[in-house]
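Structures given as structure tokens follow.
Just so it is clear, none of the values below were taken in a lab; they were calculated from the coordinates. As the structure is a computational prediction, the values presented were derived from the model and not from experiment. Cβ atoms are built from the backbone, for glycine too; each structure is taken alone.
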Structure 1
Amino acid sequence: MEEAPFARNSSHSAGQVISHEPKDKNILLVVGDVKELNRSERMLMARLKDQGYPVMLVNDQNDDPELTDDISLVIVSKTVNSLNVGIRFKDVSCGFLTWEDNLQMAQLMGYSENDGAEGTAWHVKGQQWYVLPDGPVELNTGLSGKLDIYTEPDEITYSPNESKVPESAIVVGELYPGDYHKTYYVFEEGAVLGDGSRAAGRRIYFGLYDDTFRLLTDTGLTLFDAAILWGTER
């Protein structure tokens, strides 16, 4: 596993400051092609390493059963083929974070009851999320209301159309106040998922797109950092 230098870093915006202590919380980053990372994937890797997370990078077709040994968090980029990833990480006990909207389907990660039969284009061009004021502070960092997540409009992914997220989901962000399109939601370990199974570890959906991590504002980065921190804790 590639090691990253350990250092104390912190990030902040209008919300709560999040301090990143030196850690050995290993992250597995799954992408479509390790030889052709897009700009966002390169920036994501750099940010994780700057914050002291050792990162291992793999292709979506790598099905080595030992990949998640000693891993605290699996991150799956939207550049993957969701069918290549399949259910490989469904039962891992470590954390799991993705913005691949297809992986929400019932027969994959099981976040939703939606099986994708009506199509899976669960994204729209925009710049803002509505962050719920009553969400856990460790996830929303004290931020709330309509917030600029991107520096300019681009694609935002969300929970499946015509399908509410399960009652056990902790919703942090949505497209509009009261909207069923959830852009940032999580499941605690043991929570009942949309397919009736229980989450084997912490599960996170964070509504980016293929190459939009590079567009995150300070606010967006603060929320993303909080999701990473929450996902690596057990």
Structure 2
Amino acid sequence: MNPIKGVFLCNRGLIFAIPEAHNAHTVMAWILIAVLIGGWFLNRWARRRQEAIGESFPVLRVTLFMALLLPLLAWVAYGTPTAMNMPELRGFNFSGGLSVSPEFSALLLGLVLYTSAFVAEIVRAGIQSIGRGQIEAAMALGLRPGQVLQLVILPQSLRVIIPPLTSQMLNLTKNSSLAVAIGYTDFVAVTNTTINQTGQAIEGVAMIMAVYLLFSLSTSVFMNWYNKRMALVER
């Protein structure tokens, strides 16, 4: 099935065109990373400035503007490369482009829809836990809706959002192992095949446990650190 040029949808999955490799893309990626790092330092400077003189600085708008402008200038400086790596049917398979298998698409779609529904409900509950009076008081002080969200709602709602969000992120890591049910050869499926061929079940199960333990502990450590960072400090 090929209703769109450069895009194929068949039993092999979704095959679509991607930009051809070019030095401009590498430079643009490094510039984007540098802008994001610079935005982080700019945010720290803006916070200290606001605490000192009481004036806010549009960090988000400046960072987004630079993240769009600087990579675009690099792209123009390298001659605006627009060549695409188009997929072509050669024999019984496709050559070129990027291929996404049906199993991976089903896994990605299922995990995204399932997890996003829980995350959306967690965020909704956290925002609605803030009293209406605080929002009205912030608006009475002349704060714009964006400032009300950034300075009043989020600092308090994150204390409610982060703990259940941590549990949901841990569930997402564990739910990824269900890929074996739809035939996607993820880490668990490959390890099970190795166990069947070698008979070394203890080593295989130990590898699965170690990998999932590493991801779970890393997620837990980061979310706990972020939770402590967002906690309101009593004076």
Worksheet item: Out of 1, 2, which structure matches 12.9 when mean count of other Cβ atoms within 10 Å over residues 43-50 is calculated?
Response: 2
Worksheet item: Given a computed value of 22 for relative contact order in percent (Cα under 8 Å, 6 or more apart), which structure among 1, 2 does it belong to?
Response: 1
Fill in: Origin of the value 35, 23, 18, where Cα extents along the principal axes in Å, for residues 179-218 alone was derived from one of 1, 2
1
Worksheet item: Which of the displayed structures (1, 2) returns the greatest value of Kirkwood radius over Cα pairs in Å on calculation?
Response: 2
Worksheet item: For structures 1, 2, which has the highest computed value of mean count of other Cβ atoms within 10 Å over residues 83-90?
Response: 1
Item to complete: Assign the value 68, 54, 23, calculated as Cα extents along the principal axes in Å, for residues 67-202 alone, to the correct structure from 1, 2.
Response: 2
Worksheet item: To which of 1, 2 does the computed value -22500 (helix-only ellipticity at 222 nm (-39500 (n - 2.57) for each DSSP H run of 4 or more, over all residues; to 500)) belong?
Response: 2
Item to complete: For Rg and Dmax of the Cα atoms in Å, for residues 75-146 alone, the calculated result is 24.1, 69, so let me know which of 1, 2 that is.
Response: 2
Practice prompt. State the single structure among 1, 2 that was used to calculate Kirkwood radius over Cα pairs in Å, for residues 107-162 alone, giving 12.5.
Written response: 2
